[in-house]
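Values in this text are rule-based calculations from the coordinates and carry no lab data. Just so we're clear, the structure is a prediction, and the values are computed from it rather than from any experiment. Cβ atoms are built from the backbone, for glycine too; each structure is taken alone.
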Structure P
Amino acid sequence: MAKTVDDVKKIAAIIEEDDTDTIRELSAHIKIGFKQVHIIIWQELNLQKVCARWIPHTLTAEQKQACIEACTQNLARF
């Protein structure tokens, strides 16, 4: 079954509400295949699972800047 825009929106809404759901739980909730959910999460939503939560696969400019500032502060301490 091909992924639809509606499926992508449903999965995005579920993850936004509870980012600890697994791919199997999402698949059962939306009633589409495990592989399709996996493709939607990785390719369409650009997310990956870290510490049991779904987070963006790439950092935004603000997140990169926050990392740089934190590292600079840590280097200044030592």
Structure Q
Amino acid sequence: MGARVRVKSHVMDPDFPEVPLGGCPGEIADVHNAADRYCLVALSPAAFQGFDPALRDRCEQDDRCFDRIWLLEADLEPEN
């Protein structure tokens, strides 16, 4: 928790598969310890610079959080 991370280059948004997340910086906000470890990543404001502004609207319409996302731990790497 609290570790600064970056999404690995090949990762796409699990909710919106056409949206690449690779390179997005963030911080681990929570961890779900299941068979596959999932991490709740609080995305840095810098991550939003590359997103289409319509993505925020789509998230709101689908009742999804725009600035936090659950990803597999394997899809993250330490931020340098």
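Can you tell which of P, Q yields 18.5 when mean count of other Cβ atoms within 10 Å over residues 20-27 is derived from it? It traces back to Q. Kindly point out which one of P, Q the value 33 was derived from, the read-out being relative contact order in percent (Cα under 8 Å, 6 or more apart). Corresponding structure: Q. Quick one: helix-only ellipticity at 222 nm (-39500 (n - 2.57) for each DSSP H run of 4 or more, over all residues; to 500) came out at -2500 when computed from one of P, Q, so which one is it? The structure behind it is Q.
Source structure of the calculated read-out (percent of Cα pairs over 19 Å apart, 44) within P, Q: P.
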